[in-house]
Each structure stands twice: as structure tokens, then as C-alpha cells.
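Listed after this line are the structures, all set down as C-alpha cells.
What follows is calculated from the coordinates using simple rules that are stated; it is not laboratory data. Fair warning: this is a prediction, and the values are worked out from it, not measured in the lab. Cβ atoms are built from the backbone, for glycine too; each structure is taken alone.
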Structure I
Amino acid sequence: MAQRLKTDWTLFGTTIGMVAFGAVILYSASSVIAEMKFHSSWHFVLRQGMWLVPSLLLMMFLKRTHYQKLQNPMVAFAAIGLVLMLLGIVFFVDSAHHRWLRMGPFGLQPSELAKPALVVFLAFFVAWRAPAINTRFTLYPAALASGLVILAVVVADLGTAVVLGVTATVVFFVAGLRWRFCAIAGGVALLGLVFFVALKPYRLARVVAFVDPGFKIVSRIDPAGRLEQYLHQSLTSRDTNYQLEQSKIAVGTGGVVGAGLMQGKQKLLYLPEAHTDFIYAVVSEELGLVGSVGLLLAFGVILWRGLRAAMRMPDDFGRYLALGITTVVVVQGLMNISVVLGMIPTKGIPLPLISSGGSSLLSTLASLGILMNVSEHAG
């Protein structure tokens, strides 16, 4: 008789708790602007709810599906192939931003689907080629597949591309990739990052404004002021420093216990993207240090349960699957929080399970469903 698996209630409860908390704080962050734009304070919450139902169903389906069913070349290559196809389609369909596939009132962001797809592919491929991880027969195909996905994503979404790159690096490093190859991959990634930042003027402007907010260094390099004028032209009046300053005001105003739920002021048209990329600032202002640290601890729980599962797995595929999913979710969360706190340059990336965004919610809950199943088999 098959042994009945025990649910990882810690991971499951943390996930459901974060989803519920996200719905509450999303209403608080978006109700005013939703009323102004759509004449309904519940607009963004209801839209998120439409994504939440299928996302939870998918999470429960994957939670109940044995993770080893994903250890199949058809699944791994079909997932990566489908994502590449969608990213190719969105490049031409959404000619302005290269991000969205619109289907009536709904919009799908293929770059979000790239996260679980790449993790499944990497776990399968690295587990399959584990004895020969440092040979060209492993490195070349892996670099080609991972590189194609990251390149397809980075065109419009640098933040997600960085998350994918970090995840691939972590998986290969743990799998035993030699330091020499790690250094080469890191160098190539750094050059690519510099190139794609410089390729988009607004990205370059954000980085320069973050490193040199007064443009003093830029003025020394270019006394004529052409570079500063070029950088300013690529920024909107409510971009970079303005957004970051308003975010810091929100965080600082919150104090220890916050102003109280629904009592925040910065979301009242002062802080742009308060319900999406900068929702952590709303948490900090309304719930203070207690709420912001509590949310950070929730990501810590996901990190703990994910690493615990990875270390206890008897097989390589399950180990790399847990490691990859944990890295994707936690790194994205830490990147978003770092942007809000002004620790890294401004970059549009949602806070998993909290920010408004259906594609992000679907991708994250699907990934955590897989992680729950792996954790159940870890004992």
C-alpha cells in the first residue's frame, strides 16, 4: 500500500497567508486610483481575483502531481519551447513594449511563464547530465537553451532576466560546475547586463541617476552637458528619483507599527505604481516595521522550506527542482524589496504573491505547487 504523503503545512499555510495578505494590502494600495480611473475601488482586487481562482487550482493540481512526472524530456523541452514561442509572438504582437499578449480584458506576460519553465528544464537537464556536468556536451546545450530564454526575456524585462540568470547560476553551481566555468559565465552575464542597460536609454538613465543622483560625475566626464540632457530626456517627470524618494518617505513614515491599514498617504497619487512594483512601500507605511519585517520573514519561510526540501531529496531532479523554484521566488522578492528601499536602481519587478499582476500570481503559485509536492516527498 502506497504511503500517504504528509502536506508541508508550513509552506502551504505561508503561501495561502501571503495570498490573503496580498489581497488586503492590494485593496488598500489601489482603491483610490481604481475609483478615479474605473469608478470602482475594487477594480484591481477583482481583476486579481479572476486570476487567483485558476492559479490556486493549478497550484493544487501540481501539489498533488508527483514531481517525477515532470522528469520527462517531452515535458522539459515542450515547456521551454512553448515559452520561447510565446516570447517570439509577443515581440511582434506587442510592438510597443514586447511584454503582453492581450486577450480581451486579460493580458498574459510570457516572461513570467519563463520562470517555472526554465526551472523544470534546468532540473531535468542537469540531473540527466550530472556525471558529465563540466563537459562541452552539457555546457553548450545548457548555455544555448538558457541563453535563448534569457535573451528573449531581457528585450523587455531586464529584472526577470536577472532572476532567471541568477537561478541558472545557482543550479549549475550546486550541481558541481567548476569555478572556471562559473567565472566565465559570470563575466559574460556582466557584459550582457551592461550592454542591455546601455541599449535602452531609460535603463541607463536609471542606473546613472542611482549611482550619481546629482550628475556630478557625469558633468566632469561631459562638461558640455550633452550626456546629462540625453539621460534626462529618457526619463519621465515621475521616474527614478521621484519614485524612489516617495517610496523612502512611505517607508520612513511607517515607523514601528505604521499609520494603520488604509491610512497611508503616499499611495494617494504621490507614489507611482503603489499597487504593483512599489506595494512594499505601502506595507511599510501602513503596517510599519512590524508588517514589513513580517512579510520579509514570510519569504524567509519559503527559503527555509525550499532549501530543506532540496537538501533532503534523494534524487538530483527533485533537489534541483526545489532549489530552482526557491531561488526564483526568493530572489524576485528580495529584488523588489531592494528597489523599494533604494538599495538597487529602480526596476519594474512585482513582489511575488503581493503585487497586482495575474501572470506573476499564476507563475508563482504554479511554482510553489511544485515545490510543495517536492517538499512532501522530502520527508
Structure II
Amino acid sequence: MCKKKLVGFVVCLLGILALSVISAHAQTSPPKPTKPITLTFNWEGAYGRANCLVWPFRPGGSFEQLVTKHTEGLVKLDIKEKLYGLMESVFAIGDGRVQMGTQSIPAATGTYPLFDFGGIPGFIADPPHGAYQWAEAFVDPKMMAIWDKYSKPAGFKVLGASISLANNCLWSNKPIKTLADFKGIKIRTSGRTQTSTLRTLGASPVTLSMAEVEDALYRGTVDSITTSKSYGSERGLIDLCKFAPMWPVTPVFAQCIAINAKVWDGLHPFLKEGLLKAGAQLTREMAPVVEQMEVTYTLWIRSSKCQLIIPEPSEVKKAMELMKPVVKEWLDMAGPYGKEVLGVGLNYATGPSVPFITEMAK
């Protein structure tokens, strides 16, 4: 009888403690908001509406659906197409001209090189595996904490990113089969890391806007255009070029998703959690898209008159062995958080440059 009373007493006590914890939590957690808020969102579509970097952010697209789901409809996006352009979007978010939006990472590498860790040649693996490695690294809690420290002084917070196919295709009218073939080749590049990489390989990088590339190729101003299989095919380079050499020049071409820091600070914790969940889910969901596109566009190029060139592994190895100065330059540009970013990335990356990046990240 005594034992039954003791058990009953213990159960009763545990129930009281549980209620106390729930009550305390309820008192410390503000009630969930009831009225929805609307945030303006800059839909930066410089790469074309159908591009995988752009399409998820269209009105009613994947990102808006995820925001609706994870905030239970309490955050609504007022999506405005090309309110600010390729070179200005994140700056407009930072100074409050718009509340949210996307920003091409390579286009902003001159100001924010740290975000371009995926563009380091040979860091992550070739597609499709590299897409998964990069996505997991980008939204790793330790990496997100670095993004916070890095971007807050500039007035914005990073919520996630979308990834395009690796920028490994050198659309060209000259076959680039070996490392020696890079010597003297005039190649249109995008971003500081990519420019540094191609210069190290012996090429002559040329800076041009995407609006000029077809004419430049036709006139011989450049011999080659560095862009993805997908974007090059969609732009018509598949018909203008004789060759599509595949070299791991820029493993990742991405856009980050950002929100104004003051707007973020003023949000209810429930809405913050929902936006972070939406950003992380989209970041991860882009990896299988890249995997599918890798297969699709490879088949498209193989079915055209443009010759797909896959260099010998020995040639790729020689090219990657030259990349130490590129990584050093990236670290110099990236600033005090550079080694931290590489350290987090090394938990996921398996590319050919990993051995010497491991040493350089110490």
C-alpha cells in the first residue's frame, strides 16, 4: 500500500514539474503573431527567368511556397522583378531600399569574397556530388554563424542560397584538351576567383557583360566563354561554338538569399525560424536539381554539333596542383573568417584540392 502511495506521489510531483516547465516556457516565449506581414523581395533575373538560379524565386515559386509553409502564411512576399540589378541587389537589401532578395555571389566577389568559397577550384567535388557537399556546407550552423558575423556590418543577413551547375564549361572555338592549351586563350570570366584561376592556368581573362558574349565570340574578341553547361546551351553558345571543354574552373555558381538586418531584428522569433527553415530547405533542394541538369545538358551537348571535351584526369590533376596561389589570394581577399569558412567546408568537400586546402586552412 505504501509503495502505491509513493508511486502516486512521484507521478503527481512529475506532473506538477512538467506543468511548471510548460508554464515557464509559455511565459518566456511571446505568443505567435496573428497578423501577416509583407516583405518586398527583389527577384534578380539577370540570368533569365527560366534559369535554375532565378526560377525558384518567381511569384508563387518554390521559395515563396516554402516561406508560406514554414511561417504558416504569416510572411507574404511582394516579389518585384529586377527592382535592382545584378551588381546592386545585396547593397539595396543592406541599406533598406528593399527588404529581401537574391544576390549573385560571383558578381559581388569584389566586395564579399567570403561567400564564394564554392568557387575555389577543386574544393568541392565535380557535379553532381559537389552540389550536395556545397549545400550542406553553406547551411551548416557553424557556417551560418560566420555569415551572420560577416554580413551584419553591411546591413543584411543570409538565409540560404541557390546553386547553378558548376561553371566548368569553357565554350570555345578552340579545343582545350590539355593544360598547355590554356596558354594565350582569351576567355571571358565572371568574378575574381574565376579570373585568378584562369590566369594561373595560362589563359588571358577578359571581363565582359553577358550581353556582349555572343558578339565577342563571333568577332574573335574572346576565344572562349566560361559559363555553365545549362546557361551556355540556353544562350545559344551550343550553336556558336565548336567545342565545350569541361574543366573544374569554378565548381559552384550561386545566389545567396538575404534579408535586411534591421527588418530581421524586428521579426518575431517564430517568423525568423520559419524564414531560416525556408532558406535551408531551398538550399538543399537545389542539389538534386543540379544532378538532373548535369545529365540533361550533357546529353543535349552530345546530341549537337558542338564537341564535348573531357580532359584526361592526369591533365586535370596538373591543373589543380597549380591552384595554391589562387587559394592564397582568396584567403587574402576573404579576410579574418576565410580559414573558418574553409574549415567548415572541409567537413563536406572531397574535391582534388582538399589536401592542400586542409593545410592552408590551419
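Relative contact order in percent (Cα under 8 Å, 6 or more apart) computed as 25: which structure among I, II?
So the calculation was done on II.
If distance in nm of label points 7 Å out along Cα→Cβ at positions 55 and 111 computes to 1.7, which of I, II did it come from?
Label of the originating structure: I.
Kindly point out which one of I, II the value 23.8, 98 was derived from, the read-out being Rg and Dmax of the Cα atoms in Å.
This value belongs to structure II.
Which of the displayed structures (I, II) returns the greatest value of volume of the Cα convex hull per residue in Å³, for residues 183-294 alone on calculation?
I
helix-only ellipticity at 222 nm (-39500 (n - 2.57) for each DSSP H run of 4 or more, over all residues; to 500) was computed and gave -13500; which structure, I, II, did it come from?
II
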